[in-house]
Structure P
Amino acid sequence: MFGLDTLGKAVGQLVNGFETNVRQGQQQLEKALGDAGVLDAATLSTITEMSDAYRTMAEDLLLHPLRFAGAELDLARKHAALGHYTLARLVGKHKQPVVEPEADDRRFQAEEWHKHLPFDVLHQAYLINSQAFLNWAAGMEGIPPAGRDQMLFYARHLTSALSPSNFPATNPEVLRITWERKGMNLIDGGRQLIEDLRQNPSLFNVGMTDRSAFEVGRNLATTPGKVVFQNELMQLIQYSPTTETVSKRPLLIVPPWINKYYILDLTARNSFIQWLVNQGQTVFIISWRNPGPSLRDKGWEDYMELGPLAAMDAVTEATGEDQMNLIGYCIGGTLLGSTLAWLKKKGRNPVASATYLTTLLDFSDPGGIGVFINDHSIRGIEKMLERKGYLDGRAMAFTFNLLRENELFWSFWTNNYLKGQKPAAFDLLYWNTDGTNLPARMHSYYLRQMYLNNRLVKPDSLNLLGESINLSEIDVPSFFLSARQDHIAKWKTTYKGALAHGGDVRFVLSGSGHIAGVINPPYKEKYGYWTNDTLVPDADAWFEKSEHHPGSWWPHWLEWIARFSDGDVPARIPGEGKLPAIEDAPGSYVKVKAAEAVKQ
């Protein structure tokens, strides 16, 4: 007994000493880098989190050696099986692989990974080791869920970065191309890398698409219309009708300002906006300004006042209608919920119905982005915001890409820089890289009050424009559309938001993810959706009783909103009402790039 106590104390002292030494060294390094101006506060904060995560893993190894020994034994068994597999292949026998990639893992799909034994063994060994490492990280004890998620995030990124597919000497497909092209692929890849670094000198974003193939207003965002109103934060676009009559109540869309509105109007065939116009809707949409340092003090209340509130007044002036239907997408939906709760407190009723597309109102489980949501990370971001006055839209895009790093970073790394191939022209990826900056005050408020403190869903916890708001007091009929594979706004969390929302609420679940689950035109006949008219406290219970329908959710939503259209009127021509046309759609605000905005 004495021996075990002594051993326990010795291990404890060893762990404490290890933690102290590592933390001191980490702090000294971070201070030196910060003082030298090499890294900004947000980057230093991320480095701290990564260091903390890996240090915690090392401490767990010291404190639980027996559990680690068990994991090592399992790892040894799998490598022994891989040895038997190797011998079998050497003598020409067919044998099932010891491990195979996940169905959505495309890194090792090329024939060379399986045809040539050294690379077959190499990629299987990598999969065995990386899965063992991730299992170890997931099994660490005494760590709160948020800390475990963060640790798994950094562990996953470490294993992804070390994949043999990411290096020319260990990727057989790259070696073949290098032999066939006599090394020109690496030269071409180097040129592309230099060009991408030149485009983003302060933040490296891998090239995803042929940017020369697209232009907003030429082959993207081409639905005809006019800008009929603008202020310092947004332009309001009214689209030209394609039907002789339209619904009496106009439709106003509040898109996200984390990226640009034309995700809803990429091409005519896939455009949600064009489809709405063709269904006889008078469609208005907010096109947010791409802000720079001059708008650093614009906050959530400014976005509400100069966004949907100003837009609703403008829609009323343009059409003469006192009531309208609203759609909010992503953070635009969060702003819509805030606005409706404020309008209720003010006794105003300009909204006949509200539609929320993949919208978080309850932020208790923020999805993949949650690994960045903690006080330490936010303080680091706020220091950077205070210095610059904005969050660079390219940094935001990079952050979201990290949530699916193999698909949205490493695949392009391999294709562009190792294979020397130019990225294909893809409208969705062009939009994904056409980011918008975020004003310092607004972004700090959003991170702290919504994500960190989850105050929007708490009654009377937020005060906006002089009123304490309460989502449960909203009595506007609402339609919530979420996506089953959404990794940004997890559907079960959006379901909690629907439960917190007052009034008659309908919840519909689409297949696919945050973008494809929403932008799903009927002609594609893809994904399907689930309906259940009865909201129950538990999301899983709702899903168990739901009914699946094939195809797009768009026609289902159109049937729902028809109840709030108030009949038909002759089609409205943009600019012929009380609001004259300012310029053609898509307007000028949407064409401003993130890098250009910071110079204004």
Structure Q
Amino acid sequence: MSLRSRPVLDRKHRPRWQDELRTQQLTVIAFAVAIALALGIFGAAAWNGYWESHFRPVAAVAGTTYDRADLSERERIMTAEAISAITELQAQLGGPRDELIQQQIDSISQGFNSLTTNAAQSLVDRAVLSAQVDEFGVSVSDAELAAGLADRLTLRELVNANLILVEALPADAEPDDEPTDAQRAEAQAAAQATLERVEGGEDFATVAAETSDDFTASVGGSLGWFEADDPAYGEYFDALADADEGDLVGPIETERGAAVLELVTRREATSEGGLGEVLRAQGVDEATYRDYVRGELLVDQLHDHFEDEVVTATAPQQRVAQIFIAAPVSGTVVPQERSRHILVQPDPELEDQAEATDEQWDAALSEAGEVQVLVEATDADWFTIAEEHSDDTGSATRGGDLGWYDPANPGFVPEFAAALAELGVGEVSDPIRTDFGYHVIQKSGERESPQAQAADLVEQLRADPDTFAEVATRMSEDHETARDGGELGWVAPYQLSAALEEAVFGLSEVGEISDPIDAGTEGITIYQLLESSDGVEIEDDRLEQIRSSGFDRWLDDEVRAPVETWIDPQFASTTA
């Protein structure tokens, strides 16, 4: 046997069929590789798209990650709630409050522009609250959850009615006037007369147009649709409780007088349609929505905790005075001046003072001279003087203050601007005549910038704290407190913003002056401590205001802040 290798033919002597076969084999291999690459690229792209829409992390709370599928689910829930609310509002159009209803529809519709960011924040927020419930001892019971679900999934009872209202008070009554028994009896009798006209066959809309004192008289008394807790028409809803369509009810005594009602139609409360139907269309199942509502109800529970345990009727407080410096209207800060004036017009009833007589102009000049004497007095009270003498309704309640202006372009009429340019700070002009009347003007301040002004004031006040009230009256741009020497009164926790509260409660000595607190576009504030107490009762109105406005800050500071969170910047709100 021979072990020699088979002879290998060189390419020159190789048969042609072998070359063709080799070429075909290489071509097939190339096509196979290309197809494999294409399938790989396509598969990778498909997987990447699927991963992006389902598994991409969008947020994390305390180690738990939420992906794009979670976000999409939250978007569908919020979309369903918005669509349901808009649909319900649209069904109520066709009455005298259409403009208000349309504003509500537009407001809800605007939310679609930020749906994804709102949904991402909602995911994080509810996860944070769920993680913190034990810390604050709050929970949502099964009964509370069932009630919350029923409230959201049930279309409430609505009525559509017409109204004839007879006011008990005359048209020229003061806002605080209360009707007498005789006036109420007279209104009842007048309302009874309108009822008898309608019962006698007259058209309700015609009688309403002729006799009703309500603004709906112009539309035949139509109230449109309203529900039981309607702030304006709730009492009418109760009166129509047992009425059938077309029934007349009344006269009933109301806060304003006496009313006659006609029930046009009624929609009974129902769980059919409404939000439940929209949720199903959005692919949201009952269990998912139940979990969502539980998270929403946690906010209510935490709000109750805030009211009952955090903001109590008696709390440590600081009594302070303030000087407020408003931020400039324009973005560019230039050297500015400030002025105030008292305007005395010849005839305030005239739109054009050129129509006033010479005698009226002379009388105005005489009064302006008297005003000049008053404001030049050492203890001049510009607030009182302006309220008593100034015919400039815009500045009379602000002590005549005209605010800060650019001296190079003050924006005043020429005569006024020329007189002002001649004054030094604190100086008062003689009466200056313009087309508006006679002005007594004082240049009340000048500054390089609000920040420079605040720094100068703090330095001045710390050198002489006893002048705070006088300086506040003259310089503060919060006119309500300025007239009282800047006194703001007692301040409790969560009454102010975090930065302002920190400054107020950072004061420890009576008379101490705070650093300026610059809140950017919200202005600059300087405080002086007047009194401190470990426990002062908070009056009801202020307590209600704190419980309302302070809740979100408490949530941020005490509930959300301790929990580590992350939101993908693509889905994060730019205003959060």
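Coordinate-derived values only; no laboratory data. Quick caveat: nothing in here was measured; it's all calculated off a predicted structure. Cβ atoms are built from the backbone, for glycine too; each structure is taken alone.
Tabulated values for the structure
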| quantity | calculated |
| --- | --- |
| Computed 26.7, 91 for Rg and Dmax of the Cα atoms in Å - originating structure among P, Q | P |
| Among P, Q, which structure scores highest (criterion: mean count of other Cβ atoms within 10 Å over residues 298-305) | P |
| Winner on mean projected area of the Cα convex hull in nm², for residues 122-265 alone once structures P, Q are ranked, highest first | P |
